[in-house]
1. Thinking only about distance in nm of label points 7 Å out along Cα→Cβ at positions 450 and 490, which of 1, 2 has the largest value?
2. From which structure (1, 2) was semi-axes √(5λ) of the Cα gyration tensor in Å, for residues 170-473 alone calculated, if the value obtained is 34, 26, 19?
3. Using the calculated result 12.8 for Kirkwood radius over Cα pairs in Å, for residues 394-441 alone, pick out the matching structure from 1, 2.
4. If FRET efficiency 1/(1 + (r/R0)^6) of positions 130 and 402 (r between Cβ atoms, R0 = 25 Å, to 0.05) is computed to be 0.55, which of 1, 2 is the source?
5. Check the numbers for FRET efficiency 1/(1 + (r/R0)^6) of positions 250 and 498 (r between Cβ atoms, R0 = 30 Å, to 0.05) across 1, 2 and tell me which is largest.
6. From 1, 2, which structure was P(r) over Cα pairs in 10 Å bins from 0, in percent, for residues 330-633 alone = 6, 24, 29, 21, 11, 6, 2, 0 calculated on?
7. Here Kirkwood radius over Cα pairs in Å was calculated and came to 27.7; which of the structures 1, 2 was it taken from?
Structure 1
Amino acid sequence: MKLEISDNGFKIFYKNYPFLYHSIQNPLVKVGMSKGKYRMRMAEFKIREHVKKEIVLINFKIISHSDSIIKILFSNKDIKLELTIQKKMNQLELNFSTKNKEINRFWINIVANNKEAIFGCGEQYSELNLRGKEVPLFVEEQGVGRGDPPCTGDWYTTYYPQPTFISSNNYFCHVVTTYYSKFNFTNSYSHQLYVWEVPKTIIIGKFETLIETVSHLSELLGRQPSLVDWAYEGIWLGVQGGKKAVEKAIETCEKYDIQLSGVWCQDWEGINMTCQGKQLFWNWEYDEELYPDLPTYIRELNKKGIKFLGYINPYLNNRSPLYKEAKDKGFLLKTGNNEILYDDSTPENCFAILDLSNPEAFDWIKSVVISNMINIGLDGYMCDYGEYTPLNINPYSGMDPEAFHNLYPVLWAKANYEALKESNTLDKVTFFNRSGYTHSSRYVPIMWAGDQLVTWSIHDGIASVIPAGLSLGLCGIGYFHFDIGGFHSLMGQQRTKEIFLRWTELAAFSIIMRSHEGIKPWDNWQYDSDEETLQHLSKMVKIHGKLKPYFKEYSKIYQEQGLPIMRPCFLHYEDPLLYDLKYQFLLGRDLLMAPVIKPQQKEWKVYLPQDNWVHIWSGKECSKGWITIPATIGQPPVFYRTNSKFKKLFENLREL
């Protein structure tokens, strides 16, 4: 670390990179006072503020400095902010403190250059390279359509934001905060980070390569628990309707030779029909009418090699028995007026929210998971929601609601992780989440992309899960998947046969294959809607199963090095053109896929980075550059590296 002092400012270098710069004309930091306004409907937030005062901290005093620690005091009249910069292991820590308690806004400028690309900020569905963008970071519903079509949400709305970015200049920057933040990457020469508190710490890691950068960031954030072994095999088939529906699905899979890893029955706890469609009755006990003697039935399925997966979220329907128990014990979130908070945005599904800041409520929901789910034999479950925590609340812990909101999905993931750990089932049972924030990766075995449209929408359909998985992969998540076919079919939109087949192709080359009937199953094309679809699914599931040794190899690499299985191509190839190619990816080191994300396509254009490639279906050898290849249904654009040790495995996929 090096400090260069000039007449009116300073520069700070770390590993010979100029991260921080201060002058009268370009001050490093400013602070302010403000009050935010939050308006929420169905976890879509409108956030506004009126900044009462901004104070630019022009004056500075170097208190002390050495190669390992620098202390600087910034000031403007009676407002003072102390910055301590110190090297710790492979990182640079910036620690801030102020005695001015009224200060609740903070801006800092990180040195940038105009050739730099920026990635990360959690799960981003519309963009991969965030250069030129201003990115709000707040847990909420991703939105429906997100502008394509314009229903709800925006290009930046996400279930899983994270105050972390990665630079093509081989460094990461992570802000330790759970408050609302906004990262501005629009300026050519600085990245402005805006936080609704004075963060205690900002962490910077600078390395020789992006591979090292991602690896060390993953170590900081925490890596996901290892996948259960059965997760790699076959499809997790989404089935609703009870035991008879499950048996019918199993018979269909047997008839068409579809390898069935598990049945995912999200209605295990009962159905709740609403104006939105077929939803669930949020009471975490099995429905004896739909699934009579479920524990025995699960044991029967397990003997056939079929797992049974269910569903849970941190909310309770106000007509449910568990709601009454939680209410009596004081485990539900309350408003500032000390009244139980209800969400009745869907009239037929009025629900209350568990207060996970209450240690007793946290332990209670763990006990519910253990006794009502794990102990009856569930092999896994969707661990849904976490975004619906409003700001007009009074958490048991006394935590500021503005800080509690982004923390909530982390606590939700942690509660479920601890339930598995305490029941000694981490190697047998799994769950998958959609919402998250910093350190969710420590607890969530599998992330899923959430509720996409069942259409070709660029911002909210099949295309959107690709940048979502890539951005999350750079931010610590190694295990990512999505609903085959999408979920939402609002505004009269319907899932077609063609898009279902294309979703299935993409899923075959993903770590998990899991289907979803959608919010309106009767309106949408399903896996068994015709014989051709069943045959296509059978082939794609076989391909996925054959890839298990490859998936396990790269799962091990993720556990050891923090490198995600789904990777952007630029992680291994220094080619600036790759920074903006957000709809193709590497699966591990040796496979490259460019999924077909538009209808009625017989060919597809792919960019191959510098390497020796083989088209997996034709065996044609290819080299660097743009290539147009056949992309009929059943043969998605996939290539493998010529020198891969899995070459024989890839060649054998042609025979399926």
Structure 2
Amino acid sequence: MTAARALLLLAVSASVLIAQAELKPGRKYTTLERLQPDRLAAVKAAREALARQRKPGPEVGVYRSYRAAVHIHAEDAKHTLGTRAQVLDAARETGTQVVLFSDHGGPHEATWHGLRDGVLFIKGAEHGDRHELLFPEPAPGLRFHSHVEGQMEASPDGWDGMEIYNRHTDALDDTDLLEWLRGAALDSGRMTRLAALARDYPDEVYGAGADYWPDIFARWDRILATRRFPGLSANDAHQNQLFPAGGGKRFMLDPYAVAFRNNATYILARERTPAAILQSMREGRMYVAHDWLCDSHGFGFVAVNSLGVYQMGDGVPLASGTRLTVRTPVPALLKIIHNGEVITEKTATELTTPITKPGAYRAEAWLEIDGELRPWIYANPIYAEPAGLMALSLPSNKLADDVEAVNDVVYVSGEPSDPEKQKLDIYRPRGAAGRPVLVFYHGGAWVRGDRKQYPFLGNRFAREGYVVVVPSYRLAPKHPHPAQVEDAASALAWVVKNIAQHGGDPKRITIAGHSAGGHLASLLVTNEQWLRIHGLDATAVRNVGALSAPLDLTALAGGSSRVFGPDPAVHRAASPQHHVRANLPPFTITYCQWDYALLPQQAEAFHAALAAAGARSQLIYVPRENHISEITSITKPGDPTARALLDLLKEGEPR
């Protein structure tokens, strides 16, 4: 009898079957029906088609996503058959970058902790009597509620989060499969046929019982309505489902590699260390994916507004225009859920919706596979908070008694084409003479902003003994590129020629800027064509500061075309990234935790290019700030952006 014909008996042998419990959402088939050869073949074909369609987008924000296997058992109990060496082999085979062990009665002394052969291992324990996963190192460690199906009404107190999926939970409603397996004790041929299917369709067989558990997600949503409570996926892998395969042979239904592909927890972290991974888990920077269906790399769930971009686990202030976006590398049924209710859904690779109400917002993605909807991705929430709780604290523009200002100085020769914008303000310590100079270009996407918004910055650095110059410049779209950089060059030329009369030293000039202003400061020295108009070059500048600046316009063409036009050659010419060389002034480059999309990646790429060219550069990450607050917080004690600029200015001091 062929394996295909034999497996048809699974669905019709009513005398040995108990009907599967009510099918979970998305299901059309029972687990036994999913195990039919034609169903398995159809699922495999669908997976292969999805793999061909994948078009992952770039990662945005300050984190990298690390694929993790959580709740892994090896050499920890008699019923665990797998070894740590086999876990390592499976991790390398599946691209798993982090493994979190959960030793029964552990963590055991011999359990691996740290980086080993390219995989980060973190030791932990499962306390079954307390339904708890514990990861104690580094302190204070993490505690996650495990096997929640057995404690649906338990208080969340004492835990840092919960399992929202555990592969073993699925066995609870696979009653028809379990009955069939019991019957296999009387019919060895069944196991032989199952072994053949597991060999040909290992992921499809193992994934046949995977389900979406509404009760578990309802519990999670109830908790999220009252507190932040991260969710993760549990492989609960033991590599111990060993069955006879005929002829004295046996087969393993749950090898580690299959279990690791079945479900993964992706952790967004700045680096792959135990401290960084556990901190991201604590803050909910995670999503869960059934990667055996389709590789989820490229998934993103973010909140965006005028302040910046916020990731899973973040609190986003409900500023005007706040919206959520979920993206997947293949078309899927995308859902955005607020306080347990689906507020919008669409089959697509991207779904965006505005939000105005506070609360926890999470996302799901489902794939149509062989006529069924199968759950694919579960994102941890983004927490929308009233803007009043996170409003920007605008600094005072009042000048200190020992600081004086000279305002509205025209910096162009001849008749200004924009008399109000082609002016600069100077802030200096009273009695200044021969002091180092900071020329600061304001931000505003080249279309807004003005020097009059920055007395706080001038005051901040004048009090440190520096002469500060803040120019305005012509704005697009009325004045498209290159008007902005032309004015930036004209202002610098004026400073070189005239700043000595205002207490500054023209041989010790640092230029810096925030956002679009950082782009202008960087462009002046990397593409010297606008300085040469004034008989200057990059040697007129001691140091350069680029604060959360767009540095490669070729990657922002759609968003910058109203300033720079449609010509790619113009975008490239106006991109500091494409003019890096060795003989540049030292750079300080910053980016912040909730910066605009792609700016962190551009900062890292520019820093790397400078270093590769032999130019001096330092890259500074500013935590707990968004794109706007990075500059408005500059007057606060201990502010890292202010510290970076002061260190940069000290580069201009006599040695």
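A short reminder: the numbers here are calculations on the coordinates, not readings from a lab. Note that the structure is predicted; figures quoted are calculated from it, not measured. Cβ atoms are built from the backbone, for glycine too; each structure is taken alone.
1. Details: 1: 1.2; 2: 1.8.
Looking at the calculated values, the largest one is 2.
2. Values: 1: 34, 26, 19; 2: 60, 20, 18.
The structure behind it is 1.
3. Values: 1: 12.0; 2: 12.8.
Computing Kirkwood radius over Cα pairs in Å, for residues 394-441 alone on every structure in 1, 2 gives 12.8 only for 2.
4. Numbers: 1: 0.55; 2: 0.00.
Computed on structure 1.
5. Details: 1: 0.65; 2: 0.00.
Structure 1 gives the largest value of FRET efficiency 1/(1 + (r/R0)^6) of positions 250 and 498 (r between Cβ atoms, R0 = 30 Å, to 0.05) among 1, 2.
6. Numbers: 1: 6, 23, 31, 24, 12, 4, 0; 2: 6, 24, 29, 21, 11, 6, 2, 0.
Answer for the origin of the read-out: 2.
7. Numbers: 1: 25.8; 2: 27.7.
Matching structure: 2.
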